[in-house]
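**Q** Take a look at the structures below.
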Structure I
Amino acid sequence: MLNRFFIICSGADTYILNNCSKGEQNKYAGIGATVFFTAVMAFIAASYALYTVFDNLYSAIFFGFIWGLLIFNLDRYIVSTIKKTGNIVDEIIHALPRIVLAIIIAVVISKPLELKIFEKEINQVLLEQKNSMTLANKMQIAEQYNPNIKALENDIKDLENQVNLKEVEVNSLYDTYISEAEGTAGTKLLGKGPVYSEKREKHDAALAELQQLKLDNKTKIRGIETNIANLNDDYENQIISSQPIINNFDGLMARVNALEKLPWLPSFFIFLLFLAIETSPIFAKLLSPKGAYDYKLEDQEMAIKTNVLQNKNQREAMIKTDYALNDRIYKDIEKEDELYTYKRTKARELMQLQADAFYKHQKNIL
C-alpha cells in the first residue's frame, strides 16, 4: 500500500509500471518518497514562516498545508516530465529548466527552517537591533522636544537674571544711603539729612519693585516649569507609545535580515542539503539507465503518435481526393443544356422580382 502511494507520488504511469519488475517499481517508489518528504518539509517550513507573520497557529498550518501541496505538485510534475531518451546531453538540456525550478524551491524551503534552527542567534541579533533602535528613537523624539524645553529653561534664566540685577540695584542703593548716613560718601555729613532721606526713598521704591518683580517672575517661572513638565510628560508618553513597535520588530523580514548578519557557512550547508533533497529525484532519473518502464512508456507514446500521424495523413488525403472529385463533377455538368435552361429561368424570375421591388420603393418615395 505504501509502495503504491509513493509510486503515485513519483508521477509514473501505474498501469505500465505494474507490468514491470519489482526493481523498476522500487526505483520509482524511492523517487516518489523523496517527492513526498520534500513536500512535508515544505509544509513545516511554510507553517513556521507564516506563524511568524500571522501569530496564529491554525492559519499558519492551513496555509502551510496549501504550500506543501503546491510544492508536492511542482516536484511531481518536474519528475514526471523528465523522459529517458538514451541521449544524456539531450536529457540534461531538457532537465535544466526543471533543475532551476528545483533550486528556487530549495531556497524557499530552506530559508524558514534556517530561521528556526538559528532562532536563538537571531534573537540575540534582534535584541541588539532593538536596543539600538530604542536609543535612536529616544534621540529622535528628544530632538523634537529639547529645543522647546531649552527655550523655556532660558526664559527661566532670564527671569532669574532680572531678579538678580534688581537685587544688585537695590543693594547698591542700600549701600549709598547707609554711606550717606555714616558720612563716608555723598555729602560726607554724619546724620540723616535731606540727601539721606532722598536716597532712602529711592532704595525703598527699588526694594518694593524688587519684591513685586520676585512675585511676578515666580508666577511666570511656575507657569514655565509647568510647561516644561508637560513637555517632559509628552516626551515620556511618546517613548512609551513607540516602544511596543520596537518590541514587535521580530517579523519575517527582520529575522531574514538578522540571519544575513550571522556567518554564512552554516546557512549555506543547510541550503545545499535541501538542494540535494530537491534535485535528487531529477538526478536519479538522469543518472539511472533506461529501464523497462521507459521503453514501455516510449512504445506507448510512439504508438499514439503514429496513430495520430496516420489519421492526419488520411484526413489530408481524403480532403485532396474530395477536391479532385468536385472539380471533375462540376466540369462534367458545366456544358449541360438542361442545367443552363433551369438557371436561366430562375435568374429571370429573380431579376423581375428585383425590378418590381425597386419600382414599389421609388413609388413610395414620390
Structure II
Amino acid sequence: MKDPLLITGGLGFLGSWTVEEAVRRGYRVVVVDAFTYAADPENLSSLKTRFLVPRQRNVWGVIRVVHGLNAYPLVSPVGTPDYEVVEDVPGEVERFLESDLDVLVIISSVEDYELMKSLMGYVGGVIHLAAETHVDRSIEDAWDFIRAEVIGFHSTVDAFRRVKGKTGKFLLVSTDEVLGEVMEGYASEDHPLKPRNPYAAAKAAQEHFAQSYINTYGTPITIVRPTNAYGPRQHVEKFVPKIIKNALENLPIPIYGDGRQRRVWIYAEDVATAVLDVYERGDVYEIYHVATDDELENRELVKTILGMMGKPHSLMNFVKDRPGHDRRYALKWDKIKSLGWRPKTPLEDGLLKTIEYYRAKYGSRPFVRR
C-alpha cells in the first residue's frame, strides 16, 4: 500500500487535477487549502471527500471560506453541513486513513505551522501547490503572494524537515516564470533565475529556500517547473478561460499590448501526470521542466479559440500592456522525457475540452464574479 500523500492547494486548478491523479494511482490524499477565491469544492466532486475546519488556527489575517457566492469568515463557526468544525485534527486524519474515503480536505492555511507539523507524521511525502498565481494581482498588491509563496512555503517545508528529516519526498511545483524572458532558444533546468514580476519573484523565493534546505539540511526536495497550463476548472481571471467566457457572452477580449507575447501551452491533466511521475520516479534534489511543443503568440491563441467557437475576430480588443510583461517563456524539457513522461493532449483537443467545460458551466448566461 502506498504511503498517504499531502497535497497543498488541492482545491485549486492544478491542485485538484493533481489530487485526482494521485487518487487514480492509489494514494490516500490529505489536502490543506485556504479556500480562497480561486478554490472550489466542486473540483473534487468525482472523489469521495470529507471537508473539515480546525477550530484552532494560527495564521496571519482572516482566511475566508467561499461557499457558492457567499463567504464565511473562518474566525466564526461554519454553519453548513458540508464543513465540520473539529478540535482534534490528527485524530480526524487517523479516522480518515481507516475509512474508505479518497480525500480529506482540511480548510486552513499552510501558514499554520503547528497544523502542518501535526500532519507530517501521517504522510509519506508532500506535493506543494498552494500559491497565489495571477500575475496581474501580484502587480496590484504583492502581499498575498508573499504570504502564500514565501511564508506558506517556509511553514510547509520546515514542518516537513523537522518531522520527517531526510525521509520521504517533498515536491515543489514552481513555474517557468522564475526564469524570466527567454527570447531565443530554450532554457534548461540550470538556467539562472531572473524573475521580472512580483509573482515570479515570490516563486523564485520558494526555489531559493528549497535549495537552501537541500544544502543545509539535506531535505529531499525535488522541483518541477510547468509552462502555461490551461483546462477545465481554471479561474476565469486567467487568459484561456477569459477568452472563452467573453466569447460566450460576445464581449471584447482584452489582449495586452500587441499580443505578440509567446507562451507554451499544456493541458492541466498532462501537468498532473508529470507531477506524479516526478514524485514517483524523479531524482531527489533535481529540477524537472514540464512543457510541450505548442508555442503560440497570445493573439494566435485568441484567434484559434475564436475560430473553434465560431466567433468573429472583431471581439479581439488590444489594451495597454501590463508593466514588466515578459515577451516569451520557453523551456527545454528533455530531462523529464527520461522518466517516460510525454504530454498526451494535443492543443486542439485540450482547447475543445476546455471550451465545452465553460460552455456547460456558464453558457450564454451573464457571468458573475465571486
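Quick note: the coordinates plus some simple rules give every number you see, no bench work behind them. Because the structure is predicted, anything quoted here is derived from the model rather than measured. Cβ atoms are built from the backbone, for glycine too; each structure is taken alone.
**Q** If mean count of other Cβ atoms within 10 Å over residues 164-171 comes out at 17.6 when worked out from the coordinates, which of I, II was used? Provide the component values of the computation, followed by the final result.
**A** On the way: I: 14.6; II: 17.6.
Here the read-out was taken from II.
**Q** If you rank structures I, II by mean count of other Cβ atoms within 10 Å over residues 244-251, which sits at the top with the largest value? Kindly include the intermediate steps, with their values, before the conclusion.
**A** Numbers: I: 12.4; II: 18.4.
Largest calculated value belongs to II.
**Q** Given a value of 0.00 for FRET efficiency 1/(1 + (r/R0)^6) of positions 284 and 340 (r between Cβ atoms, R0 = 25 Å, to 0.05), calculated from one of I, II, which structure does it belong to? Each step should come with its number before you reach the end.
**A** Numbers: I: 0.00; II: 0.85.
Structure I accounts for this read-out.
**Q** Something else: From I, II, which structure was FRET efficiency 1/(1 + (r/R0)^6) of positions 132 and 308 (r between Cβ atoms, R0 = 30 Å, to 0.05) = 0.50 calculated on? Could you put the intermediate results ahead of the total?
**A** Working: I: 0.00; II: 0.50.
Traced to structure II.
**Q** Taking Rg/Rh (Cα atoms, Kirkwood Rh) as the quantity of interest, name the structure among I, II where it is greatest. All intermediate terms of the calculation are to be shown ahead of the outcome.
**A** Details: I: 1.54; II: 0.95.
Comparing I, II by Rg/Rh (Cα atoms, Kirkwood Rh), the maximum is at I.
**Q** Work out which structure the value 22 belongs to, where relative contact order in percent (Cα under 8 Å, 6 or more apart) was derived from one of I, II.
**A** Working: I: 22; II: 17.
Corresponding structure: I.
**Q** Further question: Which of I, II yields -10000 for helix-only ellipticity at 222 nm (-39500 (n - 2.57) for each DSSP H run of 4 or more, over all residues; to 500), as computed? Please report the intermediate quantities before stating the final value.
**A** Values: I: -31500; II: -10000.
Source structure for this number: II.
**Q** Quick check: 0.00 is what I get for FRET efficiency 1/(1 + (r/R0)^6) of positions 204 and 300 (r between Cβ atoms, R0 = 30 Å, to 0.05), calculated from one of I, II. Which structure matches? Display every interim value, and only then the final one.
**A** On the way: I: 0.00; II: 0.60.
That value comes from structure I.
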